[in-house]
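Below: a set of structures, written as structure tokens.
Any read-out appearing in this document is the output of simple, stated calculations on the displayed coordinates, not a laboratory observation. This one's a predicted model, so the numbers in the text were calculated from it and none came from an experiment. Cβ atoms are built from the backbone, for glycine too; each structure is taken alone.
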Structure P
């Protein structure tokens, strides 16, 4: 449960900036890049999460490099990489292994996986906290960021790597289809409710953690899959927030 909460906190923190950067659709596509790595790992008898993480790293570096060289929008590049990754992953994985890759796998993580998850979650959260001001300036104006001495290309790469790391954290719990949703839905809800950037981060992390915790508890009681249930709860909170803000 501690690992799930740490993963949710990382997803909520990086998700706030993903929403501000208008990566709502691109974030879901990035999570699918893990699929061919998972499929290849299963074929070789290696840990699926290791393969998924490696694929996310390669895919993220590819997106960043192509964007820098061609000036094609990030969303377009991610869309092409996503489509290719989904096709290759479907060819490499099949049956139950494919279902687990798409929606997450049951079972308790081992000590090594738990340690990695806690460390990686901390890395993502610390990055968002330390780079927050630079990311905000980058959002306002890349030219202004360069004038202020910020290496925009390096900052963009760091953000994409942190985003990919957050996605890899949720592969076991939510799979490649749903992890992007845990990043985006809390961030979108927080943007709708918050009146300041600090509030947005706090609300996003709180929603992600609460939905993950409640979804895990209800899943064990109702005999349902925790991943889809957690995302369904997050969606309920989002639509509920629309009516709350409208009344205000």
Structure Q
């Protein structure tokens, strides 16, 4: 008697099948939470992660390290597929009221936002596992491009990011803005992602204050120090730093 053949679907086939898109997103959200919480556990604390029931406000999760809370939109793309152009709520990428003028925004409720961020997970599927490259952007990253602390080596990408920041400053917070992959920076590991977002991390988490210090006091040292901190966090071959490395004391 001939046995029945089992329908065995490989991991790669599962992830690329459009019918499994919601299941794939759920798996990857758990992957993100796991990676971030393992990174913070290594620092001796537990990162609280809250998931919103609906996405009407433009973010998927809220990170809370007891000192800082950060609202994040999470997007995913399969490695090798066409780079996405993401529609993001302007409110998510605009700064809190206390930072609006320093970051070049209108000092009003219409000019402020959540001061959140966007995580882009680039997924490489294997037969028995998945690898994730994490990319990140927020108003501080975009401002660092804008004030030439960092830059894209590709000139067209640099022009795009400059125009993106100008578009983000215009209009109301309820509008959406299209964000390309070039506006994100790649990180080596989840601990760098946390630090870029200004959260507690083994890599620090104070670089946004270095950016604000440079904006307030435009000295070459402040610029170099902000670039120095970003050098420790960004692992992106297409990003260059606009100040020479700081010399060791």
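Thinking of P, Q, which structure, once relative contact order in percent (Cα under 8 Å, 6 or more apart) is computed, gives back 32?
Value 32 for relative contact order in percent (Cα under 8 Å, 6 or more apart) corresponds to P out of P, Q.
For which of the structures P, Q does the calculation of Cα Rg over 2.2 N^0.38 Å return 1.08?
Structure Q accounts for this read-out.
One of P, Q was used to compute helix-only ellipticity at 222 nm (-39500 (n - 2.57) for each DSSP H run of 4 or more, over all residues; to 500), and the answer was -29500. Which one was it?
P
Tell me which of P, Q gives 2.8 when you compute distance in nm of label points 7 Å out along Cα→Cβ at positions 17 and 113.
Source structure: P.
With mean projected area of the Cα convex hull in nm², for residues 161-208 alone derived from the coordinates and found to be 3.3, which of P, Q does the value describe? Working shown, then result.
On the way: P: 3.3; Q: 4.4.
Derived from P, not from the others.
Going by distance in nm of label points 7 Å out along Cα→Cβ at positions 33 and 225, which of structures P, Q comes out largest?
Q
Here distance in nm of label points 7 Å out along Cα→Cβ at positions 49 and 217 has been calculated and equals 2.4, so which of P, Q was it run on?
Values: P: 2.4; Q: 3.8.
Answer for the origin of the read-out: P.
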